[in-house]
Structure P
């Protein structure tokens, strides 16, 4: 019991490190899908290589528990220095091309991930050395370690990230590493009470496993890694859209996924304990498991959409665990099939684990990075299920000795495949509309346009309302009086005498970009957009498309923070962001005081920084403490290192000179428009008025600080309120 308990505890810091380190690396190398994929793949690959290395080490160690204790100690020591190390290296290398930054990220996390990956084969070798049943021991270890990682996900989501921040979560993880290292060292000094390997080998020597069986077990482990990781990507996307991109979602889905993997390992442990690898019943179990796993993974997605209309989304997480449990059983079952229960068991486990990890990396790259740019989620779900069913058919040919049983398994797989292909359109009809609208969904509420790619999902209603990633993202309008919030991009001349050079972070559907690109004084504008899906949709709207081919406008596809680090020499009169909602995952990356220091370096003398605070007093306070001169303008904040006099005369002058598609923005002969213009002018003159509405007033820096007294300043470390929603 002490060894499984230690390995359970070991799983907690390992997962916490993954969550924190990925977050820190994203802040340097970007949250664009290219950077995310490279960093996640590097982390997973390091674990796989560590598994292979741990298997090799298990062959040469006389005391594997001492080696395990040393590995845990080294992981903890690296954890202590990790964030200062990442800060130092990231500060020097942020902004490099993806290939280079991915290589650096891999190098940064190579040592700790190698060490983490080595722990499973080391303990497998230790336990098999004293009780030679590979499937049982792998099932036990995989169960407890994955259960520990699932526990870490829930701890991170509900307490650690929101209350301790990144640094505090790392210290918490280090404490567990030291606890495990101490416990393992203490156990290594005690005499073992169980039967010795020598006694067991004399009683029942392990039979060698055929090379073909070992090869098939490796392919099975790799296939399970590919399919299960692909499912996880699709489940995370669905829940992220459902919740509007809540920060907790990734941790909750991953925790549910890992909980399922753990339960599946427990099931596999029982089967391996009861049946020998060559028992026909073992083959039946594996084939049925793969068949059910393919069905469960496929039905879970439309099931999430259905449940979203009926109950709270959290209830759907239990079905993630159920589906993942079926895939979680495959790795221990493959290990039971392909590893001889002898002194080479640790090395065999290292190979199986590496194969599983390589499959996972392939799933991340092929599905998350490539196929999602070409196929919708309905097609991806069908394709992934068909791959799982193909694995079930392969197992039928491989392990089912009786012809009628083999044919029955193949027939069942073909019938399930036929059902999926023929019902795909029905099951996934208006999938994202259901996730977005939940209980308010009706069949007539359908997106007029929808775009899926590897960066996310965009939907546009017939009324021209845009939803990106499951939240409101603007309207297809450019007129000053067309939509309530469009006076904000038209207002920049009130805060800057001549905004000739502009940086816009985030293009979305191009309304703000089209407006600012048409400013009479504009000379050049750089737009940094993270999602290529928006320009693809912009091209289909004649009144927005000119922003993409305007000679004054340069559109760059990158993470805004990463681009600014990569271009330290670039200076702008005006930097502006129509920021996403402040509570969404990674929103604090562009709201933190750390980010505002980056912004300062890109402001020309007299330059201004304007962003949408989306109602967040914490974001307003952060700006007010980061800059000496700040205005709250409606729900936007305008900040500068220099005084910001309100120049209403210049604002009116530029508005009257404004032209979009040759038409004046304000018609001086239209009395209704002039009345609206007077109302906007009054808004600019209404400063620190407690009777005025938030939306239609101005607030000084002093007013912001008074209204936000007692609230936190957003930093990269505390991540604002992301983990509190």
Structure Q
């Protein structure tokens, strides 16, 4: 049916400040929803307390309130603006909890305001773990053995049937806050008390901890005609026990049988129907026993989520946009897929590539923090990479993290080098790796490689980690290619002629198809990075740029959303004659570099478009507005590294590149881009370096006669000690170029 003409004005609830578990993905979702509603002639009012977002820009909504997300404040806005509807499903857990508060004090009834996207009943049933458990039992779906506790005594009684280890999940919390996995009675009471304190309704779920089970997510949408579709299936590399926000994830799912996937799909549809999400999207999580195939439902989010943003970017299907259209009455079959411009939104996306998401932690700023990963989320951002194979996508994602890694090791930053281990120490190193892998930690992806290099079998590594053997087999492909490359090296190839003779075109192609970066190849072949780039030019080994089209190339794609691959074929990018400028994004969110830089990049793209340029966005963050396919003239979902950006520049031949809006990320490569013939617009790389280098900047301040505190520049500890003696304590220590 067409949209509900009675809906004239909608209040959208934002997500508030950035916190772990609720970041800029809700700015992306909210912005997309607001734009979709305005297309339909609906007046949109926004309330959000975060000024560093795209959605709070005055040009996005018709009326914007940067105010606290509290019931009394929102009621005052409703009294003034008189919306007929409220949309709470775009603002994460904050917006859902706020909607429940508004309903509890009678605001919706008092002002005759309808709730769109999800009803109070469906929100309560999905978020209240006891009601959710009852709902799943009604439709015959399996759930982990457990029970609900309002006190420590209740929890102890439940533990009698669940036994240890057990998982504790508070109701109505975000990012696993208050949750934990407990292995002994001593820590159980403390963990339950903590969970009860974190739950707004003082309730926790005590469940059998299905440690080692495989974890999956399905992004599902449903319309008012009861049409249901799976937008994206996502598999967690890490087994159950690690929060999905802290797990490496892969789309589409790789290790389910067809029968298991269909069972899961049917279960997801049953869940969304029983909970009553009539118009919109939901994220539904499952666990599968790898030994017998038992499928259990873990939980559901009756709203767009962090995974919804990932699924949208992974498939090209704009979940928040479609959810907004469904909320005002449209059916899935009435909404046209913007990418194909032919298929309706009721066609489930098909992928002919693999997507890998890796979380971004910022433990380097807090070195004393416990880095063990568990049921409570600790990452502050994430990256996404697309490739035609898992090894290609994995290595691209790892170099997107901006942690001085250029792939899965082999980049001169390895903790363990199998080439330099004495035979009599081999068993000792194997024991170290086994011990490391037994506890989930951010660096474990690299220890998987070490384990395979040291001769541990795929079966043993799978037993230690709970990671499916399929993924370990794929990592073995990377390890085998690395071994092959090392085998042709003697003392290194500083002479380019020798390098060209030693490395055939076919071997170079195979290495690039396996995801190896130029930096890795230079390290393995003991040569300069420039020599690898030159070798690729001689052999004509360069990436192709392929479309994200939602349909596995069945229909032509009309939106300019691309990723690179070294699979043979031809690029699908049509450059055209219009002047074009590249904007480099800020990469993954982290402490000190977040959503505010995405705001700048988006406005830069809009400004370039207004001036008649094709704006080209390069970024690897799936949470952001800048990586929405209709924000720029062309989007390259690629790592913001020298190699990847140079390849895009060679393909696009832009009039220039803008590096100033992406934070520190683009500034790091500005000088090298310029040295390779790329025109840097705005502040020159030389002037950028002058500002970033504290010694040069200090000299400039002195030359201008500007007052400044006493300071000194140190390059080692002795120099630092001498400077501190001269200045006296307290002192502030600040590095350059950060």
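Taken together, the values in this text are just the output of simple stated rules run on the coordinates, not laboratory data. In this text the structure is predicted, and so the values were computed from the model without any measurement. Cβ atoms are built from the backbone, for glycine too; each structure is taken alone.
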One of P, Q was used to calculate helix-only ellipticity at 222 nm (-39500 (n - 2.57) for each DSSP H run of 4 or more, over all residues; to 500), yielding -11500; that structure is Q
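To which of P, Q does the computed value -0.45, -0.55 (log10 I(q)/I(0) by the Debye sum over Cα atoms at q = 0.10, 0.11 Å⁻¹, for residues 87-318 alone) belong? Before the final figure, lay out the partial values.
Numbers: P: -0.67, -0.81; Q: -0.45, -0.55.
The read-out was computed on structure Q.
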Value 4.9 of distance in nm of label points 7 Å out along Cα→Cβ at positions 191 and 239 was derived from the coordinates of, among P, Q, structure P
Candidates P, Q; Cα extents along the principal axes in Å, for residues 295-390 alone computed = 54, 30, 22; producing structure is P
Note: FRET efficiency 1/(1 + (r/R0)^6) of positions 495 and 583 (r between Cβ atoms, R0 = 25 Å, to 0.05) at 0.05, derived from one of structures P, Q, originates from structure Q
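When relative contact order in percent (Cα under 8 Å, 6 or more apart) is calculated, the result is 15; to which of the structures P, Q does this value belong? List each step's numbers first, then the result.
Details: P: 15; Q: 11.
Of the structures listed, the value fits P.
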